[in-house]
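Nothing in this text is a laboratory measurement; each read-out follows from the coordinates by a stated rule. Model, not experiment: these values are computed from the prediction. Cβ atoms are built from the backbone, for glycine too; each structure is taken alone.
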Structure 1
Amino acid sequence: MYQYVCQLLMIAAPWLSLAEIQIQARDISTVTGNDAEKAKMLVTTGAIETGFKERYTRCDCEPRECDDGAAISVYQLHSYWWGVNSRESICSSNLLATRIAAQALSFLRSRAGAKEALRIYVGRNVSVSDPRIKARWELWEKLSSLTM
């Protein structure tokens, strides 16, 4: 799974250094086990939300970014997904952030399927014609050409 996730990241975020790819791939493959679809959902979400830029792993957002401070991590997690976890614990552990995002996406996937889960993650009332959704779905299709 680790090698597969590295390949997904190289396609979705080619600007990342090898070290950054390895860190993200380690965390994604750790939380997804053998679930390639879940790994693809995480890569798609992180690539589109923040480009997996390292500063977002520390929740370092500029003014007007991160939904005006309401979202954290490379996955732009809103507080309703955090459960018992604090902002501090999530911002100090990319693995924890990845685990929470995987749980959120898995929950949405169980109700609507993977591709639709990517739309709902942005917002339940976001239209399929919204450019944010189009970008996700285009990347999803591109990543779907890669087999494990």
Structure 2
Amino acid sequence: MGVVLQMVAQNDEKHEAAHHRLRGDWRGHDQRIHDVELALSDLRTKVTALDRPADIAVSTLPLRFVAPIVLAGFVAAGAMWRVAGRVDDLSTKMDDTAKLTAAQVKLEEERARTFRESLDDLKKEVKLYEIKADNLEKVLITKGIR
């Protein structure tokens, strides 16, 4: 029976050591859960602080940051205004050039038409002089002058 008691005592010691380890693990897990809950609470406060709208009256930027930003905005607006003015000028000049070109084309067409009409008139005059010359020659032949 001494052997059985010895085995029971060894079993009891193993059980006691396992129980002690289990209690230590349990306490360690309790501590980790507590740490996670603290971290979660801290994150919740940070998130709620981020979700609040910013109060512009309270938040201010130093002049050394604001001045270059405003100046850059004015410079960009001025540049855009100048570019827009130049584009308007350019488009106006292009429109004027197109109108001028169209007027020049019309003028050249009118000149060409007038030249053709003058040429036709000259051809008619030449034809008339030829007819008159032929008639004069016929009159001279019939009168025997020639």
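Of note:
- For 22.0 (mean count of other Cβ atoms within 10 Å over residues 35-42, calculated) the corresponding structure among 1, 2: 1
- When FRET efficiency 1/(1 + (r/R0)^6) of positions 19 and 115 (r between Cβ atoms, R0 = 35 Å, to 0.05) is computed for each of 1, 2, the largest belongs to: 1
- Top of 1, 2 by FRET efficiency 1/(1 + (r/R0)^6) of positions 27 and 75 (r between Cβ atoms, R0 = 35 Å, to 0.05), largest first: 1
- Here distance in nm of label points 7 Å out along Cα→Cβ at positions 43 and 107 was derived from just one of the structures 1, 2, and that gives 8.2; the source is 2.
- Computed 14.0, 39 for Rg and Dmax of the Cα atoms in Å - originating structure among 1, 2: 1
- For -34000 (helix-only ellipticity at 222 nm (-39500 (n - 2.57) for each DSSP H run of 4 or more, over all residues; to 500), calculated) the corresponding structure among 1, 2: 2
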